[in-house]
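Pasting the structures here.
All of the numbers you see were taken from the coordinates with simple rules; none came from a lab. Nothing here was measured: the structure is a model prediction, and the numbers come from that model. Cβ atoms are built from the backbone, for glycine too; each structure is taken alone.
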Structure I
């Protein structure tokens, strides 16, 4: 079976159970944490290591998830490893996060700038973005000095690159072709 399909099915089942149990917020928080954990190289190596018994991998992920984890999340992690699907945990967590965001109308906004953005500018950007659609905005900011100036804005699946680095690259391509 397609690995993407496996992760989507597990995430959908978890989302439905969380919705029925009225613990979507807690599981959403847990899945964000697990997604972050699974992006760490050390955790990836533990999860994918066939020498480590499945039960030990499961226990490692559960202990890394923390003490305030929802029971449903612990049961989900156990289920994933029991069925030999531990390597799909990260993808299932991402899919659960996406399902929850769509259900709650949460829009993910990421802005990348060369210098930190002040609070007033963040607020103004959030208001501009919120004006287009209703819902909550999850705002995250990244500082990347290599963009030189300007900004890179990602709203859900839309992407705007108004950075100086991007403009310089376009000019470089134009002039090298001429």
Structure II
């Protein structure tokens, strides 16, 4: 498996994984109508802009030329976040590649990029009902933070996310 910066030729696969992973991982969390409405084309346009601008950073894991997963990361988007805090904006692996170490390798590379850029901590937000993701995040060093959950509306339903953090300069 190789992990590199995403290129424009990767954005379609990134978008497909984004939609497939949402539909698989969030089936019991996010309203079904919202999941059905997800558009690979809209996600592709979004990720194209990301690759063109370089913000956030986007790494892809590939094997034999096929994208298996990706991670986006950069400055922490939380209000009043210290300058030394980064954020994993999103990390998704194709459901057919779950539990094969892809996410772990993506995090390892992202963490090294962030460490080299001078960040000392990293945060991420996760649905508290997403037990599989939480187990993964804990296994790579993230722990629950003490900030209040953030609440938002998605697909006509009130949802919440909790924040996890880890040290990256250790």
Item to complete: Please state which of the structures I, II yields 15.1 when mean count of other Cβ atoms within 10 Å over residues 24-31 is computed from it.
Response: II
Worksheet item: Taking log10 I(q)/I(0) by the Debye sum over Cα atoms at q = 0.09, 0.14, 0.16, 0.20 Å⁻¹ from the coordinates of each of I, II, which one would give -0.29, -0.74, -1.00, -1.57?
Response: II
Item to complete: Given a value of 3.1 for distance in nm of label points 7 Å out along Cα→Cβ at positions 40 and 112, point me to the structure among I, II it was derived from.
Response: II
Worksheet item: Out of I, II, which structure matches 0.10 when FRET efficiency 1/(1 + (r/R0)^6) of positions 48 and 120 (r between Cβ atoms, R0 = 30 Å, to 0.05) is calculated?
Response: I
Worksheet entry | mean count of other Cβ atoms within 10 Å over residues 104-111 - structure with the largest value, from I, II | II
Worksheet entry | Test item: helix-only ellipticity at 222 nm (-39500 (n - 2.57) for each DSSP H run of 4 or more, over all residues; to 500) calculated as -10500, pick one of I, II | II
